[in-house]
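I've put the structures underneath this note.
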Structure P
Amino acid sequence: MADENFKKVVFRLEQDEHGYPPDNWESLWAKEIELGLYSIDNIPIFVKGISSEDVVEAEENEGELRYKRLVRPSANSVFRLYLSDIADVPAVRESFRKLGCESEQSHIPKLVAVEIPGNVAIEPVAALLDEGAVSGRWEYEEGVLRHLIAS
């Protein structure tokens, strides 16, 4: 990114017993909004509890900006989908886009992170998530849920 106010903030990842996620760190673009505070500018693929527009505190450590804590959460929610068929990726991303969601594809070709903005109703998105899981098109997990879901 050409804007010098944008920096990479590095997040430590906790791996499960199967070695997932496959990396120990994920870096996210963020814009410095005041000294030591950064607004996240992209959708996390692996980081849990963070979405774009969150304000985080980060500090310089060994030449990197390392995540310290969440200061102000956005209203956005993030889910990760692992698709059964790589050929489905463009159509799946488009289906979520039509519901008002952004997405990012991982370096793992079948892995897509979907972000639901706070001003988008979660019910149609949740229905699509469940429909795809039940039909075997994908498995999904929650990265961060900030929407209220009616019971």
Structure Q
Amino acid sequence: MLHRSRLIVKIALLVCCIQTIALGLLGWFYMQRFSAAVDERAYSQLRMVGQLIAQGELELHTLSQKTFMSELLGADFQHGMVLSGNGRIIVSSVSRELGHKADAVPGFERHWIAASAPVTQFFERDNTLVCVTRIGSKDGAANYHTVTTISTVALNEQKR
């Protein structure tokens, strides 16, 4: 009888361990999926800004309006600028940057706007997500580049 009780206890412990492992893995899987969905939404919203500007649905100067951009993106908008074909800032959320070369902006990297760069690029750095989009003409030449930066602090909090 004692042997039978031990067997029942061992089986019960084994079942509990298996359930714990299975539920833990299931929870991990769904957390990964949720995190990926949060990230994809941020990327999608940033991509949308460039597309709307390219289609003429959104004016270039809207990148200078922090409150509007935060609401449009659904994230904490940090910085936005539009660069002319020669890399000069023609629109910025920081007015003192207007007219300067983008190279003068801390954190900006010249290769982002190289002719060989993809149409849309994303860079993650220091709790921010940067999206650089080339707005071209019909012949493919770059007329403008938009640089949009959001904070990822709130997004990372959402994932926890």
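Thinking only about distance in nm of label points 7 Å out along Cα→Cβ at positions 12 and 76, which of P, Q has the largest value? Write out the running numbers ahead of the final one.
Numbers: P: 2.5; Q: 4.9.
That would be structure Q.
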- Task: Kindly point out which one of P, Q the value -4500 was derived from, the read-out being helix-only ellipticity at 222 nm (-39500 (n - 2.57) for each DSSP H run of 4 or more, over all residues; to 500).
- Result: P
- Of the structures labelled P, Q, which one yields 3.5 when distance in nm of label points 7 Å out along Cα→Cβ at positions 68 and 100 is computed from its coordinates? P
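Where a number appears in this text, it was derived from the coordinates with a stated rule and is not lab data. As the structure is a computational prediction, the values presented were derived from the model and not from experiment. Cβ atoms are built from the backbone, for glycine too; each structure is taken alone.
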